[in-house]
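Each structure below appears as structure tokens.
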Structure 1
Amino acid sequence: MRIVIIGHTVGVKRCIEAVSGSEHEIVAVFTHPRAQHQPDLDIFQRRAEHFGEYAFDVFEVEKEFDIPLHEYNDLSQEADLEAIKSFSPELVVTVGCRDILKANFIESFPHVINLHPFNLPVFRGAGIDSWMILQDCSGSLQKVTCHYINPRIDAGNIIHTIEYEIGVLDTPLDIFKNRINLLGKLLLSTLVKLSNGPYAGTPQDENVSRYYPRLNTHRDGRLDFQNWAGDELAVFVRAFSYPYDGAWITIDQRKIHFLKAEFYPEAGNHPFSFGLVYRRSDDQLWIAVKGGSLLVSEIEEDGKRISPKAIKIGKFLNQ
């Protein structure tokens, strides 16, 4: 099959690597405008030591794989649609595509599919790595899902799935690396099914479907020491941890980000003490929380690591 990929991230690279040497050919890659890539590139640079080779810039596709790369403006417009048609693809694959494809696009090609790196229909939407941590999926089996695209978000018939496991203490970046490595294998398995003739796929069960919106750390990542239990605070810190800027608190008009925290249950904390920094060392902060203590060991301010001793003892957080 002649394949056009639409999207970005290292998932595109994994698909190219998987298809290379097979009977199929990726003839072009299309991606959203370069300016819209900047937030991702900023994260890659800021967290370079954590991303490693997973910090893939899709604009390296031509140089690394000798595959044409094109920026599109609006996939619902005729000009961009015709640009994709010019490559005569038998299959269009989206991998992290930022656009919602409309009927006129979907009907223009024999097959239009999405490689959704999460379990459908339970996890539709974006920012799912963090949402899975928040929804108590750590330590569970999840799935990457290939499905047909229809005008509804992540709702088309399922073609193929592959299971993967989320570690008990995985950060969003750990989950990202784990699932993204499966996309090439997912694409190859899908190609086998599509190459054997018409394949309708399996309808999704709308009774268990859930849609989750993309999270923004600086808007959504505030910790609530007054109302959340200690274990809930620890999970929240992990959900906004690497590669993101970290869950945050305010103290003396400073915005402090926590990237690693553990909860230790113990009795005796009155609600008045919740959020109190009652001990500190070179390595950790001890904070009184509902049900025990939160021990915070990785802290940043303005994107730079700071010592726990930069936080004054006896302070209340978010007050």
Structure 2
Amino acid sequence: MAEKTEIVDDGPAGIARAAAALRAGQPVAFPTETVYGLGADARDDRAVAALFAVKDRPRFNPLIVHVVDAQAAEAVAGFDERAHALAETLWPGPLTLVLPRRAGAGLSLLVSAGLDTVAVRVPGHPAAQRLLAAAGLPVAAPSANRSGRVSPTTPQHVLADLGGRIPLVVAAGRCPVGVESTVIDLTGPAPVLLRPGGIPCEEIAALIGTVAEPEADSGEAAPRAPGRLASHYAPRAPVRMDARDRRPGEALLTFGRDPRRGTAILNLSESGDLAEAAANLFAMLRALDRDDVTGIAVTPIPDTGLGAAINDRLRRAAAPREGRTPGT
């Protein structure tokens, strides 16, 4: 563990410092357009193992490999016509493809949690692009937070969870999308949505045809993608979805034209903009996760477009967590 976490900006000197740390096998937190990631050399067993240790992450939960462009992605994964169509149109961007892992790719088996597949994406954030280009290697990067906790969308969120546990954070302000990437499994004859995210499924279906809905039970023993555990993205306070009222002691997270104001009340988007709501989701969950609240009530959010990703994160945040009590 690092005794102190260094903060660098995303200018040339900071990017060079972070790229050198990655090449030396150290974990580095960096911004993407979705959330802040915690990156390590995806080819280095020890570096990848350090990610699991820092996050207290179950070893069976796979990681996303971030690469600088589609050519680099094809070096580690097998592409078909569907993958090419999605990559050409939606990369760089918040889309992860689960594909067959290419033989001889040199990736640590820990990245895929022992599976014969790999989850890969090309992030669109300029700082992530500069870092990947400078490092010159594939970077395995889960979100830069303790496993199961609310994902970080600012450098301050990273420090709150991992300060003193990692050596370096590349700071570049707030992540513009605010929810993780959409994950599509292309390893079978029909594409399957494993995780709703920053690109609505409708856009993907327009390019490659019908995409199967996510399975109802996401608590599988060996998930094929990150973010598939039943309880995930969880604040300490219990989350109650589709709330019409605010019970005593609860904080309130609203959406759209809701007149309620006051202490421990936040609105994801007063105008009903789902993109704005997605960008605000994790930051507002963190802000409402206070010692003086007994839970977080969330008003209904439309389940279309980015609303599907928002509701997916809220359902996982609201899932039962063994050994947790309100406010602990």
Output 41, 15, 14 (semi-axes √(5λ) of the Cα gyration tensor in Å, for residues 133-292 alone, calculated) maps, among 1, 2, to structure 1
Which of 1, 2 yields 19.8 for Kirkwood radius over Cα pairs in Å, as computed?
2
The value 2.3 for distance in nm of label points 7 Å out along Cα→Cβ at positions 149 and 309 was derived from one model only; which of 1, 2 is it?
2
For distance in nm of label points 7 Å out along Cα→Cβ at positions 157 and 277, find whichever of 1, 2 sits highest and give me its label.
1
For the read-out relative contact order in percent (Cα under 8 Å, 6 or more apart), a value of 20 was computed from one structure; give its label from 1, 2.
2
Name the one structure among 1, 2 that distance in nm of label points 7 Å out along Cα→Cβ at positions 85 and 237 of 5.6 was derived from.
1
Test item: FRET efficiency 1/(1 + (r/R0)^6) of positions 109 and 125 (r between Cβ atoms, R0 = 25 Å, to 0.05) calculated as 0.55, pick one of 1, 2
1
Comparing structures 1, 2 by distance in nm of label points 7 Å out along Cα→Cβ at positions 213 and 301, which one has the largest value?
1
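Taken together, the values in this text are just the output of simple stated rules run on the coordinates, not laboratory data. Keep in mind that what you see is a predicted model, and the values were worked out from it rather than measured. Cβ atoms are built from the backbone, for glycine too; each structure is taken alone.
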